[in-house]
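Before anything else, here is the set of structures, which you'll find just below.
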Structure P
Amino acid sequence: MNKSELIAEMAKTMDSKKEAESALNSLLDAISAVLKKGDKITLPGFGTFKISKRKARTGRNPRTGEAIKIKAHKVPQFAAGKKLKGVVA
């Protein structure tokens, strides 16, 4: 399912497709803003969004086999909650 399909699905329970798109964009913007600050978001039953820090490390270029340095960086993570896991299983 892509974003437009998700909006169409949300519009079934909302007043309009435009309202559903606005709600989804607002949610995604809010999640992005909170993660950018370094905080985490917990939605009980659904899951937790958080930032994880990866250390700098040495990797290999798959074409040449040459060793390369990979800088330390932050990555977003999502851990599914118990209720979501139960729905999917």
Structure Q
Amino acid sequence: MTVLLDPTSERSPTIRPRLARPERLEGLTIGLLDIAKPRGDVFLDRLEARLNERGLATRRYKKPTNTRPAPVPLQQQIATEVNLVIEGLSD
């Protein structure tokens, strides 16, 4: 018999509808979240440069570790400072 374990320990996962994408990025502040994976910062550096070339405002954030969700204070900070977030996944 095979037993599958959920690493999140969620007994009943939260299901949320996706938010609508903004029609345009002009006038919005874009958060760039580095999840602390190797070379994720390289990707986000390049993405930030491209967004800034278009005149878009960005703010950078970094999780302390890639093995856990972002700490609640960081989540709250991001939620109050930016309009949308791009997470830099890599490996």
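Bear in mind that the values in this text are calculations on the coordinates, not laboratory data. The model shown is predicted, which means the values in this text are computed figures rather than measured ones. Cβ atoms are built from the backbone, for glycine too; each structure is taken alone.
If you rank structures P, Q by mean count of other Cβ atoms within 10 Å over residues 27-34, which sits at the top with the largest value?
Biggest value here belongs to Q.
If you rank structures P, Q by relative contact order in percent (Cα under 8 Å, 6 or more apart), which sits at the top with the largest value?
Q
Hey, distance in nm of label points 7 Å out along Cα→Cβ at positions 43 and 67 derived from one of P, Q reads 4.4; which structure?
Label of the source structure: P.
Starting from the value 15.1: which structure in P, Q was Kirkwood radius over Cα pairs in Å calculated from?
Going label by label, the one that fits is Q.
Upon calculation of helix-only ellipticity at 222 nm (-39500 (n - 2.57) for each DSSP H run of 4 or more, over all residues; to 500) from the atomic coordinates, which of the structures P, Q produces -13000?
P
Going by mean count of other Cβ atoms within 10 Å over residues 35-42, which of structures P, Q comes out largest?
When mean count of other Cβ atoms within 10 Å over residues 35-42 is computed for each of P, Q, structure Q gives the biggest number.
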